[in-house]
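In structure tokens below, several structures.
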Structure P
Amino acid sequence: MAKPAEILYRERDERIRKAIKLEPVDRVPVVFEGMAFAPRYLGMSIADFCADPEAPIYTALDTMDKIGGFDGINHAVSGKTTVLVSAAWLSHVNVPGRELPPDSLWQIHEKEVMTIDDYDFIINKGWGAFVESYLPRVVDVAEFKEASTWVKNNAAQCIRQVRDRGYVPINASSTAPPYESFCGGRSMGKFLTDLYRIPDKVQAAMDVAIGEIMENAVKGAKAAGVPAVWIGGWRTASSMVSPKIMERFVWPYVLKIVDALLSAGLTPVFHWDQDWTRDLIRLQALPPKSCILNPDGMTDMRQFKKIAGDRMAMMGDVPSTLFATGTPRDIDNYVHNLVDLFEARGLILCPGCDAPINTKPENMAAFVAASYKYGTTK
């Protein structure tokens, strides 16, 4: 007889909390992340998915139920995906069913939209005022307001849906250091040039923006009722920037976000894409057993285990390429090696970054099965 969802939730939540604290667990927890895979798996067009603000929640939950065995979901987010991505990246997003075929993946259309004068606007009027004035350049204002209102009114209810199904939401809100938004709005080439030509102005704008960014991160987590926040790191990866740039324009702002979250009783979840191996040593300065690293398959897991594995949990790290092009045996072997490396402690199994839209269903099933096969400790 199946256990009631309430009991499953309590068991799974305890398992995940122990993993975060690097305590022994009865089984290594396994969580879902596959935003575009879920609607594709269920036969829903990506255009319909993008148009429905509830779709990110119910397609994920229905997929998790259908495959079975998951403890939780990495990023329990809902709302119109393309609109929220556009606001985060300060970039226009090409939408399936509009600019793109209805069953293709949404695409960020990066180009120079933010100007050098916008740095002065941020410095003089603040981050919130800038975002409000800027967004009409990249997104339909009415659609954005509708999407934002929907998230504000429904975030807590979406989290209840997750818990009512017996699953644990790892986090439900996200943030990123100013570098990420500036880079998206200016475009990578222009922004990198700014860092060398007008570094003081860029830093001054970052110093103003970070206060509101931290405040919004805490408010978002409190509103959703999930005690963790996803901190994005894409263009800020150490494989993408020099140590000098990292030291001045990236890491100080990451630390400010971490301090704000920890002070509010929230767990920082570093969603770090690209290769961060060179800067793993920085993790040793963070409070032990208080954060999670959630990479995308490119950061060296053995180096992480050696450098920070005794003080921070790992949530990952099965690469998206394996889900799309590998076999169930490939998935099985990868999970086996990962569990062995971490000795079944301080590990939450999760797709690296996100299981891609073309994930083979049999590979997702193999991922869950391997977590039980190798992760059970009793």
Structure Q
Amino acid sequence: MKPRILIILEAGEAIPSGVVRGTIYRDYFIKNGFEIKYVSRIFPPLAGLLMTPPRWLQPLMAAGLWQVLRFVSVWISRLTEAYIIQQAKHYDIIYTSKVLRFEFFEKLRRHTKARLVLDFGDAVWLPHLGARRLVETFQLVDAVTTDNEHTAAYVRQFNRNCTAIPDCPQVELFDRQRAHWKNSPGKEKIILGWIGTPSSAFNLYKVWEALERLFTRYDNLHLRLVGTGLKGNLPYFEKVKYSCRPYYDQAAMIEEVLAMDIGLFPMFDVEASRVRGVLKATVYMAGEAVAVCSPVGQSAELIQDGVNGLLAASTEEWVEKLEMLITNPPYRRRLAQTALEMVRQDFSIARSFEKLVSVLSPTS
């Protein structure tokens, strides 16, 4: 008999990890005979409102409504935690994604006999990210999963049972729409794209000067920025012609990336960047946009320069590598195809699901 699994998400699908590290596996659990239940620690609609308030509500949020809603959200989450703990008594395995509240894990451990597995990403041990009692949480749970080996190496100092399970770019969903977007009439513009969040938009400063040079030389370029928020921390572009999509969901992400020719993944070489996974790069690859990445962290391992993408460190390298793609369409298509084949082979949902099950239920 398959074990019963309770999957606790921080805020459902209101944050990307709720999909990529949680609900993406729903059909695979069901097909493999597992009894599962998804619950969220934070009420998803309220979390979504706090993170991406509509434009008309922003003046009220700035005037103090944000603090009120945040207070309400915390109290609702405490009530939800009590409900989850009662539910958890009926399950064999508890898998949590992005949940990092030590007191909650302490109660789960005290009130259940379930196997506890913590999934998390990013350098949450850095002071500015504010995770409390993180080491104690690592030591309390039975196993930890994360999205890359760099983060896993940090965790293994405190819990040796840590497994890196890469995020899936969901190439299967890209395939459903690929023919429509890639077989459309020839485009006049070459689209350089970036997809991210308002909090990561500052990385565009890494390529600001390179983009200015290229847009001065070529008039057939357009920069598409997806996920910048309404007041993204963007460079003050001068020659760069660009447009923004402040927020996006899964369907919009697929649509946007399929329209891109080149995907930008610039990062500064700091600890928070070195432990970033490569989901952004593999999403570009799934959409046949050539990934051009800073050689930082796992990106330096994923990208075989000139084979499945390009690596660029200095401004001069960013100009050189991007110019090669802009002026040589056959070369661009060749890299894109190689990358797509690699993603299909190494980053499928099925492959990551097998790794996840081996951690959740070692005897399955």
Structure R
Amino acid sequence: MKKLKVGLIGLGSVAEAHLQAYKEVKQIIVVAGADLRKDRLNQMVEKWGIKGYANYEEMLKKENLDVACVLTPPRTHREVTEKVAECRVNILVEKPMAVTLDDAKSMITRCKKEGVKLCYGSCYRFLCACRKAKEMIKEGLLGDLFLLMEIAVGGQGLERWQPLNEEHYPMGGPGGGGWGLIDHGIHLIDIFRWFTDSEAKSVFGRGNYSGQIPSTEYLTMRFENGTIGQLVYNEVTYPSDMPYEGDFSYEYRSIGRSIGLGPRWEAHPSNIRIHGEKGALRIFYYANKLFFFGESHQEQVQVLNRPFPGHFALQMESFADRLLRGEDPETTGIDGLKALQIALAAYESFETKKIVSINSIS
């Protein structure tokens, strides 16, 4: 079987998760990685046995890659993606797709012009509990959906809060912390579209800005089919959840902590609630657990045993299979553009004090 040659651009903490996961993917071989930081580059080359490049453009010229994973900070995604596309290399770009809609649109246009496939890294669609939930929704086990929500409130206080710096998001623009609306909520925006199989019709909300004192972030989406999606985030207060719902999480980039490879005990594991006319679901996506609540019974639903970082493997398996068949990726640049459009609408909503209508993008 032909193996696709993969290179990583950006070797930060998320690259560790990708590299660990990609050892399971039979369709690919990771041959190289690039990072501007010499110490980090040397560390990753030694640990993972890949070729290292200080300049990703040099890597693109020398390695004859089939896929480049763009794992750099979001503000660099447009520049890096367009240069990769010019080299006729297929792309997987991490979330959020870009920092502006113009940047995201330009990335899609350039990839189409150069004839390369652009896969948007919506890895939450590949978390096993989320995929099983999608399957149950599609089978009609919940009936019509009413409400989807995630609430992540807590941290270690304002003094210990760590914002994502200017390398990630331009000062004064949408930004905040790693568990806020732009950097984390973008995942939920995308999978809420996916769960409902419907497009957002309007948005009301508020998001944090880089360089400004953070506050509560919120986003309410009304979908065309009538479903409501609700996100609420605050990283600078303290949690009030009772720890009896704690569990082992396989990815503990929870509030106040950096990314890591689990399992590790979490007193307040991240979760999504989905409510429909026939039943409800509770998805502990990093704990890899799913619960169903119905009229006659409640049960823990069995899911595939490939917890974090296995979802990165499942995502790359899907992308590689489709590339080998000449098909578009399961999640495309349009998905990334739509998620960003909805997120940025929350900022417009707060500035204008209005509900913002979402115009169709295709």
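Every number here is computed from the coordinates shown, using simple stated rules; none is lab data. Only a predicted model underlies this, so the values are computations on that prediction, with no experimental measurement involved. Cβ atoms are built from the backbone, for glycine too; each structure is taken alone.
State the single structure among P, Q, R that was used to calculate mean count of other Cβ atoms within 10 Å over residues 76-83, giving 20.2. Here the read-out was taken from R. From P, Q, R, which structure was relative contact order in percent (Cα under 8 Å, 6 or more apart) = 14 calculated on? The structure behind it is Q. Taking distance in nm of label points 7 Å out along Cα→Cβ at positions 116 and 340 as the criterion, the top-ranked structure out of P, Q, R is P, with the highest value.
Which structure, out of P, Q, R, was helix-only ellipticity at 222 nm (-39500 (n - 2.57) for each DSSP H run of 4 or more, over all residues; to 500) derived from, given a value of -12500? This figure was derived from Q.
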